[in-house]
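Quick heads-up: structures coming right below.
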Structure P
Amino acid sequence: MMYAVLYRWKLKPGRLQDFKNAWAEGTRLLHENCGSYGACLHEGPDDVIWSYARWPSDDVRKACFEGRDWFSHDCFKTMQDCVEERFDEISLDVLADQLAITEDETSGPSLAPIPVLTTERLVLRPMTQADIEPLWPALKDEANMKYWSRGPIDTLEEARAYLQWNIKSEGVSCFTLAPLTEPDQALGWVVLMHRKSGVAEIGYLLHPEAHGQGYAREAVETIIKYGFENLEYRRIYADVDPDNAPSIRLLEVLGFEFEGRMRESWETHIGVRDSCIYSRLATT
């Protein structure tokens with residue numbers, strides 16, 4: 001049974017935008033590290049801010065917070081600094097969910113409408129609800145997910161919730177890559193995530209059967225060009241596990257430079273892992 005929590009805060013005057021930015025970053029961290037289903041932020045009567053957060057189960061939520069000092073992160077510190085009064089949480093068991101997006105919704109709020117891009121062999125188009133089932137094999141394959149921020153996703157319901165995060169999240173441009181001759185055949189995706197003014201993070205994952213054919217290089221290069229030329233980013237970076245040799249080779253081929261290693265940056269299904277940061281600048 002899915003689990004949800006309602007949070008309520010009254011903010012200090014003039015701190016709404018700071019709170020929204022910090023809340024978005026904190027929600028992303030919980031999603032990527034713990035497999036939460038994300039959250040929605042609402043403004044209610046009397047300037048009270050509400051957040052509805054959803055989890056696979058209460059056990060998953062509790063495990064996320066046990067032994068982790070989330071409040072040492074800057075985003076959570078900022079949230080606390082913005083709050084004038086915090087109210088008690090309300091816990092909910094989810095009996096039914098009618099919030100799924102419809103098939104004709106192609107993108108959530110982002111920095112710009114997500115375009116359709118083409119390469120010699122591929123079409124890169126906004127991810128839709130119809131792509132989720134074809135892409136589920138990429139998410140449930142153990143080898144494919146080894147160095148991802150979470151383990152394999154065993155059910156289609158979980159896959160749908162996970163990918164809807166990419167489709168609907170603010171500041172996220174999520175592209176499905178498909179053969180130019182078969183544009184409905186989803187081979188994987190590339191996601192460009194706005195981090196701050198002029199800076200974005202890139203991520204990518206392919207269906208296991210699409211590996212070894214140069215699709216990732218072709219798609220990622222196109223999205224990088226789009227990020228620099230159309231969204232005017234000055235820096236695009238990738239966060240990769242140090243043992244993920246294929247991904248590191250791809251980044252190096254694409255002109256990314258190694259910036260440094262963050263020790264014990266992630267706690268994943270294969271243990272506590274370091275992060276290697278690679279970046280490429282618009283000027284290089």
Structure Q
Amino acid sequence: MIPVPNWSIEPNPDLNITLAYEDADLLVAIKPPRMVSNPGKGHERGTMLNALFHTHGPRLQNIGREKDFGLLHRLDRETSGLLIVALTKSAYDALRIQFETRTVKKFYWALVRDIPDPPKGVIDRPIREQEDRTSKYTARKVASVTRAKRRQGSAGPPKDAVTAFRVVSAGRGPNGEAALLECRPVTGRLHQIRVHMALIGHPVLGDGDYADEGKSAPRVALHAHRLSFTHPVTGQPIDVRSPFPPDLKPTLRKYKLQVPESGATEADP
């Protein structure tokens with residue numbers, strides 16, 4: 001075993017991560033809400049990779065920093081759900097091709113304000129990423145579907161972005177109507193579902209960045225509940241699912257919405 005002081009990411013045995021799938025080549029972890037996917041400034045020990053380095057450290061260290069220690073994609077801090085992590089370099093390379101060719105299908109549950117009409121559709125609007133400098137020393141990445149105000153030349157060019165969605169259920173609560181959607185981001189842009197849903201007038205509950213919904217849910221009401229891809233070694237189809245997160249169930253009940261079954265019919269792009 002590689003000595004802990006030489007590991008690139010500090011293992012944290014105090015963090016528990018549930019695995020929805022694991023074999024010799026890869027795992028699919030369920031990231032809890034409010035946990036960052038990988039370490040960065042201000043998040044050196046409390047991330048999903050810190051937890052996985054405790055249980056799979058030698059294998060992830062062997063994959064190396066240039067391959068993100070096996071992490072194929074990320075979720076926003078407040079978003080919960082499924083993430084694929086490769087356990088070998090060859091599995092990482094094969095899965096990376098699947099992500100680049102958009103053959104990995106990702107499905108999210110999203111609680112949104114009001115009820116989309118029609119109840120299913122495809123949003124095809126480019127997204128521009130830019131650096132939002134909150135002070136002289138700190139900044140964060142934000143996204144927009146309109147011409148972003150350039151700040152010190154930090155706004156990037158718009159990138160194609162496509163999100164399919166369908167209404168799973170709809171209801172009414174003390175603050176109006178809401179709907180539970182299944183969304184499939186065909187592309188993988190920054191905050192894509194949040195930006196696209198706000199664009200069509202149905203912002204994600206709990207989203208205080210792209211809408212005035214920060215107090216409507218305990219956090220951004222997004223959960224990555226299903227991943228469908230081809231196994232990088234065996235070539236067999238893999239379909240991994242995750243149950244609806246407990247912390248968002250009170251919001252469902254507030255709008256008289258039923259807890260959805262994992263693996264509901266996908267939203268067609």
Identify the structure, out of P, Q, from whose coordinates helix-only ellipticity at 222 nm (-39500 (n - 2.57) for each DSSP H run of 4 or more, over all residues; to 500) was calculated to give -4500.
-> Q
Taking distance in nm of label points 7 Å out along Cα→Cβ at positions 46 and 214 as the quantity of interest, name the structure among P, Q where it is greatest.
-> P
Can you spot which of P, Q the value 18.2 was calculated from, given it is mean count of other Cβ atoms within 10 Å over residues 174-181?
-> Q
Out of P, Q, which structure matches 15 when relative contact order in percent (Cα under 8 Å, 6 or more apart) is calculated?
-> P
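We did not get these values from a lab; they are worked out from the coordinates using the rules stated. All of these numbers come straight from a predicted model, not from anything done at the bench. Cβ atoms are built from the backbone, for glycine too; each structure is taken alone.
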